[in-house]
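Multiple structures are listed underneath, in structure tokens.
What follows draws every value from the coordinates through simple rules; no lab data is involved. From a predicted model like this one, the values you see are computed outputs, not experimental measurements. Cβ atoms are built from the backbone, for glycine too; each structure is taken alone.
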Structure I
Amino acid sequence: MKGLSKTRIGAYIFLLGMTFVWVVPLLFGIFTSFKSETEIKSVGFQLLPINWTMNHYIKVLENTTNAPMMRWYVNSLLISVIHTVLVLVIVSLAAYGYTRIKFKGRDALFWVLMSASMFPSVVNIIPTYKIVDSFGWVNTIWACIVPGLGGVANIFLVRQFMKGIPLEYDESAKIDGASEFTIYYRVILPLIKPILTVVALFTFTGSWNDFLWPSIVFNDIDKMTVTSGLELLKGIYGDYINVGSLMASAALALIPTFLLFLFAQKYFMESLSLSAGVKG
């Protein structure tokens, strides 16, 4: 502790306390999924199971009728991957237009777009549902893929990062006869991979964890996502009838996002500094 200021020590203590408050309930839920139902109801607060069991996971994975967990996994994965890929394409192209292509009213149009993001997303639920319904997308994966593709926050992040790339790169490419799309694809796109990694991480996580919208647009059990399916499980297993199965289902839902951040944390941390500019 020598050499540390009191402010830094206090900050460390505060962060450790917040970590403890966040981690303990998470661990308790995961460990509960490995307890028998009798142990859950008879034993008080105890973090680790007395007798470990996988029965709840087996029950959840074997249920393919009223709660097809693996089917929900496939649906969520398909929606999240397609949504993320399309977001990267649309956002990067939009940011390129707002930073590299000069046209009248460019900046004014961008800030009008930014002002629209000030409205809470819940305000758009009914209009968005009406639009989705008019296209016949209700109860299809497109209802969760298409809305939100042009997220203003993502465009703003990529635009700010792209503004740090010297315009001389574009001019040199144009001298060599490159078109706008060639400049975007071969010059700009490789340079903005760090910020696109951040956008991909947040987009995939947001799509996977989205609960409200999938619960509204899906009414077929086989087409539901993991999050909307978890709400359905409350009626199937019961809040107090089979807590272990509910905890096992929730633990399974955590796996994809946990693995994503586990393997991509290096790129995520390197990409947090948006003002780092371009090296070399």
Structure II
Amino acid sequence: MQHDVIVVGGSYAGMAAALQLVRARRTVLVIDAGQRRNRFASHSHGFLGQDGVDPAEIAASARGQLEAYPTLTWVEGQAASVSGSKDDFSVFLAGGETHTGRRILLATGVSDQLPPVAGLAERWGKTVFHCPYCHGYELDRGRIGVIATGPMSVHQAQLLPEWGDVTFLVNGAVTMEAEARQELLRRGVMIEQTPIERIEGDAEVLLADGRRLTFAGLFTASRCSPATPLAEDMGCELMETPMGIQIRTNDAKETSILGVFACGDAARVPHSVSLAVGDGAWGGAQLHRSLVWPES
């Protein structure tokens, strides 16, 4: 069976796009590997109507609503490669299956490249975060540490005093120019130059000189890239952003390859569940228009 659309990635953006398409009575296949970016977090915040809900519960509820539509097919698996062209694509799964579709929508999400600090990865999404709008309020105005990864970290540290007393942990990742230093100090941010040895407990930072700093939570600006090499392997044009690499799309969410669209974290910045859902809904609607007016 040839589907109207194959959506690669069944997280928030992919499901939001699929919903627009099945409601237009189009046949949609969602291929999902089950690796949501926020799978490490126990609560999702800042998403209207779902504030404080377990993100796994949000995803499960959304999938249940989608599967009520008869033109939706859901396959659990990893898309390994895509071949073909507009109106005649083939998606090959790692398990050996092949599926065909007229359009491809890439909603693969991103992977986070974390700073090489011992103990950080184990706390990612629990007491180490990237988005203050998602996790800052719950720290209850406690002490906040920002672990530098690059120039974006200075901006992050400038923003976070809205949520608590901030210490900027330079950790050798940035050169503190006079202007940036003055701006941080103006915002009440303490600057700590001593390198980090490791993170212990919930959010305790052990410094190289033996001092221990205790925080309510830690933030760091991870560098992102598409969670799979699929888009690059297909030849989709990528672009550099302050937060990493993303798939380049036009205003209609179409990539550099005709008939291939992309949405969600892999194709926009900044990132959050609510922004991914909105981008997915827009991408799904724009993709539907390409099926109605294929020459536009």
Identify which of structures I, II gives the largest calculated value of distance in nm of label points 7 Å out along Cα→Cβ at positions 82 and 218.
II
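Taking mean count of other Cβ atoms within 10 Å over residues 122-129 from the coordinates of each of I, II, which one would give 18.2?
Derived from II, not from the others.
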Of the structures labelled I, II, one was used to calculate percent of Cα pairs over 35 Å apart, giving 26. Name it.
II
Kindly point out which one of I, II the value 28.9 was derived from, the read-out being mean count of other Cβ atoms within 10 Å over residues 10-17.
II
If relative contact order in percent (Cα under 8 Å, 6 or more apart) is computed and equals 31, the structure in I, II
I
Given -20500 for helix-only ellipticity at 222 nm (-39500 (n - 2.57) for each DSSP H run of 4 or more, over all residues; to 500), calculated: source structure among I, II
I
